[in-house]
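Listed next: structures, encoded as structure tokens.
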Structure P
Amino acid sequence: MRVLSCLVLVLSTTGCTRPDPAPEDIDGALHFLWDGWDEGEEGSLAEAVGNLDTQLAELSFKGAQSRLVTEQIAHLQFSGEVPDPQLANGMFVATEMGCTYDEIAEVFTAKAQDEQYEGTYDSYERTYTSDDAAWRSGEADRITWDVEIGASPAGFDYVEFISGGARKVEGGPASDILLARTWLREPATEDDDNRSFDQDYQLDVYWEREDATMVHIWAIWRQIDMGTFGDQDSTALIAVTLAEGEKWDEETTELCEGLRE
């Protein structure tokens, strides 16, 4: 999971009920994949990713998305009451990367993320909540974890506790699909009463195209107040967050290349 960025997206849209067939539009497909992480049927999830692949060949690789609704997060584990996801703005950014499925699966699920992305975290401790050995041997199709993160972007010191995991989905355009989901279990603790970080939901989707290019789409729904930098409805911060996602994938491509050395 990427640490808190300085950017959120303006969105006035609200969540809506997801149809059973895999939606063809980007927003609908992202919601469909978020909803299907736990029990979604592989064929339908793969169809949704195929629809994303088609859409991203013709449309912009970044944009806004509609907000989650309570039914989409009510089954998740929170430290307190289920928050109101309508307060969390949504956005996405997609990039092309120089990784294979096996490489990205190794990098994304590695325990010591702070050693891979140096300078990103003040502290990072991931604890697996499923059998990571079964995941790495291919016996399990998913892996889950809890993470405690300390970070201080833009002088905003905070500690957050997240849960999440990754799932292997067969039937992608040219490879298996890595479908990952994380969420903030409780509002992050911070050192400034004028700033807050209350909700964060992230969806990562990785797949290879027929030309061996890997596509990564990062979807985020976030409720945050950065004080003078603005809150989740501030347009001034949008370029920073989306650029952060692109920079993250540049670093990840370098990590994939390092696995080949």
Structure Q
Amino acid sequence: MYLVPNGESIVKVVLLAGGSGTRISELTQTIPKPMISVGNRPILWHIMRRYTYFGHTEFIVALGYKSEVIKDYFINYRTLNADFTINLSTGDLEEHGYDNNNWKITLLDTGLETMTGGRLKRTGKFLNNEPFMLTYGDGLSDINIDQLLNFHNSHGRMVTVTAVRPIARFGELMIDNGIVKTFKEKPQMNQGWINGGYFIMKPEFLELIEDDQTILEKEPLEKACKMGELMAYSHDGFWQCIDTKRDLDMVTELWDRNQAPWVV
């Protein structure tokens, strides 16, 4: 199946949102990490809005830890994201300025202890044996989804993974004979590509996943790599995984200054 960019065809998007978020446990005692707010919206909302901008509005959310929080959010989405007038004597509700994203969302409980590969495999029954997109529920990026689709179409392999170069935690010094040639405060790394999520996969990739205990980033992707079926789309723009309170503070500051690169 050829994947059509520019919003002409909706490709289903799988979002992995079942982890416990232990590295930011001070915020995930009561909510799953994808529901942590950046500004006044959950991380998950920001990710879905990015896909929506490029015309992809059908999502399958693989749930696990505190799945009921995400379910409750979308069940009550209309009232949570609109002003309204309610007549308590009749129960009539009049909405004002509803945030209508035209999303179709499948919320799938994939188990509390299921690994990332297992979560993906459990979504297979909703994918209709068609290519799909996949990403994690905790990373923000200004990735161009159309360009990613075009790249995937160009090579015909089983899997495309987006490669990113994260922002360094500390400043970078380029030194020559003791003389500092360049000084950059928290630059994007010049080397060291890493997995930034934002995959596109053919349905046969699911056959490489054995069971619930399979970790996506180990056996399945390693096997696809050995088969010559894994290609990398290099993204030089903004990407930030929200793993710690420091990460959250950084993206929140960008949001508060109206300088969030992922916003469209």
Structure R
Amino acid sequence: MNFFINNLPDRTSKPRQSGLTMVMDKGMSIRQAEDMLDSSGQYFDIVKLGWCTSFLTPQLKEKIKLYKSASLPVYLGGTLFEAFIVRNQFEDYMRTLDDFGIEYVEVSDGSIDLPHDRKCEYIRTLAKNYTVLSEVGSKDDQKIIPPYKWISLMKAELEAGSWKVIGEARESGNVGLFRSSGEVRSGLVEEILTQIPFESIIWEAPQKEQQVWFIKLLGANVNVGNISPNDIIPLETIRLGLRGDTFLHFIGKDWDVKV
């Protein structure tokens, strides 16, 4: 922080279990990654190499090493896991993780039909050697999952060994947790929270309005993901009530201005 402002909400300190910001790297160059770390590295906690972009990204090992040198966990998008699974290449997937020094993994089934007991078995297997994030929800905007099903899936995956469960929204923020317009399915979220601790969930929320909604609902230390590199510092200002959207949320509307 460059100067002092009082009455800001408390933020958890890194390394943290809540208040996480997960950033989406969609194929940035090493120079772009260096710039992101230089400008905002202190304000995010984990990096996802989106969907299957890691298959094509040049100098992948060097970029992963760069992130890890900044104490930032890196994981490969869940769609890559699915790409290996649908081709019966699970052993190849684990070898790939080890070859690139990946310690965090995402298990998802947003693009394939994967029996849930089998998905949980993958989680249990991977959790023995990796930190697992598992994603709940479909990338198909026509597939509506009822709240009770979200809850039962999340519970089972946490019990199987997931460190966090991720609420699906895609990088566009218009499926899963959200309507096609980007509006939050508020009833769904609120029902999930009756049974799943908010600290155990990372909500994919790539759009500013979605980030604002979750911060107003759950506070400065909600976990959010699929954040664009350009939105890291803007998101932190929303968390701290230093942007118009949450400006009065943390200090109240009855604040007193001294003149």
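Using distance in nm of label points 7 Å out along Cα→Cβ at positions 47 and 159 for the comparison, can you identify which of P, Q, R gives the largest number? Each step should come with its number before you reach the end.
Working: P: 4.6; Q: 1.7; R: 3.7.
Ranking P, Q, R on distance in nm of label points 7 Å out along Cα→Cβ at positions 47 and 159, first place is P.
Hey, Rg and Dmax of the Cα atoms in Å derived from one of P, Q, R reads 17.2, 50; which structure?
Source structure for this number: P.
Where a number appears in this text, it was derived from the coordinates with a stated rule and is not lab data. These figures come from a predicted structure and were not determined experimentally. Cβ atoms are built from the backbone, for glycine too; each structure is taken alone.
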